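There are structures below to look over.
Derivation of every value follows stated rules applied to the coordinates shown; laboratory data play no part. All figures in this text were calculated on a predicted structure; none of them were measured in a lab. Cβ atoms are built from the backbone, for glycine too; each structure is taken alone.
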Structure 1
Amino acid sequence: MLQASQVHFCIRQRPIVDEVSLELNPGEILAVLGPNGAGKSTFFKILSGEIKCKHGAVGYNGHDIHKLKARDLAAVRAVMPQHTQVNFPFTVQEVVELGLISTKAKQPAKLIQEVLEATNTSHLKDQVFNHLSGGEKQRVQLARVLVQIWETKPFPRYLLLDEPTSSLDIAQQHAVLKILQTLKSRNIGILVILHELNLAAQYADKIALLKNGMIAKSGTVEEVLEEEILEYVFDHPIHLIQNPVTGGMLISAAAQAHTSIPTFKQA
């Protein structure tokens, strides 16, 4: 289990993440949603170990994240941040190979081939990464992260992704989420930050809504997807509609009734 207990983080006495507790079990997808400035990416960095919370604790399979050696941590969790730069003229295959640096893969070439095929990037493997489009780069970075945990292991592992579909078209977005669904059967828990509510409704097992650095509500998709709480979190009219094809819920962000000039809220 990945467990965050009363995680608290401030910048200049301002709480960015405020007493957040959350659990992710292997075999489930947990989608973290919330408006800009809700603290999602900061919480993500705390969970991944990139930054240390000032109060509270994060543990992987019962072990405190900051007591795990780097190699041991890499063995149980893989991380895809929102933005990743490659400062050298690496090919796509070389970028994906970086995901194996901290692992002891038995068949590295086979793993790389499988993740390239899964992310539809095999045809790009000899191209220079920095010459790719934004969407292609995002799929290659996903492949780099996937190869780290692609090999079956006897212990629970976790995949953390911060907006992995942001630069992708509709078909590619669904393809990525379908890959995540297949990983659940490998004893892997997935935490994914999303902006698209309907993707979360279709693919997540659980949802956590963040607002002002705090959990507004968390639970199963059915428990969390309620118009009242969604309108509170996103400060916008929301309507839930039954999907005529799947029977699930579709989330519609209704247009405001008035036509005055809108203003952007401070993040």
Structure 2
Amino acid sequence: MLVWSRSGRALAWLFGGTLIAVVYGLPLAMIALASFAGQWNSALPSHFTWLHYASAVRGDSAAMLRASLLTGAAASAVALAAGTWAALALRRVAGPSRRLLDLVFFIPSAVPSVSVGLGLLVAFSRPPVLLNGTVAIVLVAHLVLVSAFAYGNVAAGLARLGHDIEQMAASLGARPAYTLRRVTLPLLTPYLLAAFSLSFALSMGELGATIMVYPPGWVTMPVGIFALTDRGDIFHGAAVTILLAAATLVVLAGLSALPAKAAARR
């Protein structure tokens, strides 16, 4: 419901700000405090130190960050390519067939990630396709979980784009491949970047399926954080959590700046 009075708007902003601060800000603040804590025996931590961050950027934690970044980038790139191809291929399909195919693409987003991990273990633990114990099964798990979001973003962009511009290009003699490369994909760039960004962010935080299929030499940061906190190393786990959030935000900020840079070159 819209709030028209000034006092009503102020109360709405106060309520919304308080809710956001409590639900989102307070947990993040506690994690940040824990990442610097040497001890936490009272309401607030004490003996602040940088040692947890020093450990988080070396050794196993650095390897976890590298595994997460590579997994997220690879799975998101493949999901973007597959989702774009599928959205373009299904663009002219209508009726029950389109709704059925849309449902097929969105099923992975409705299935618990633990179920996806179990399904991959059952499907790929024996020949002829043996992926259990390899990095490939982690990439497949992330691809399955993020592909629906990549497809959904690109399909939404195509729905808003319409057919008029492409028909104009075709009327001027442009071939389909040229129209796709020089007209459709450039106009879809914001949606493509959004699809990749969302897929990457989801991949960086994925735990349920990954913890079931990861090999010993390819531990992602969420799995590492779970292992650290499970054995009671809360402060180190908090530092790795902050590092995970920072790395994800840096990549997303870089991706969000790409359209502005492209526009400036034009």
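Looking at structures 1, 2, which one was helix-only ellipticity at 222 nm (-39500 (n - 2.57) for each DSSP H run of 4 or more, over all residues; to 500) calculated from, given that it came out as -23500?
2
Could you figure out which one of 1, 2 the value 0.96 for Rg/Rh (Cα atoms, Kirkwood Rh), for residues 93-212 alone was computed from?
Among 1, 2, the structure yielding 0.96 for Rg/Rh (Cα atoms, Kirkwood Rh), for residues 93-212 alone is 1.
Quick check: 25 is what I get for relative contact order in percent (Cα under 8 Å, 6 or more apart), calculated from one of 1, 2. Which structure matches?
Label of the originating structure: 1.
For which of 1, 2 does Rg and Dmax of the Cα atoms in Å, calculated from the coordinates, equal 22.6, 74?
Here the read-out was taken from 2.
Of the structures labelled 1, 2, which one yields 1.9 when distance in nm of label points 7 Å out along Cα→Cβ at positions 45 and 101 is computed from its coordinates?
For distance in nm of label points 7 Å out along Cα→Cβ at positions 45 and 101, the value 1.9 is produced by structure 1.
Computing mean count of other Cβ atoms within 10 Å over residues 61-68 for each of 1, 2, which one ends up highest?
The maximum falls on structure 2.
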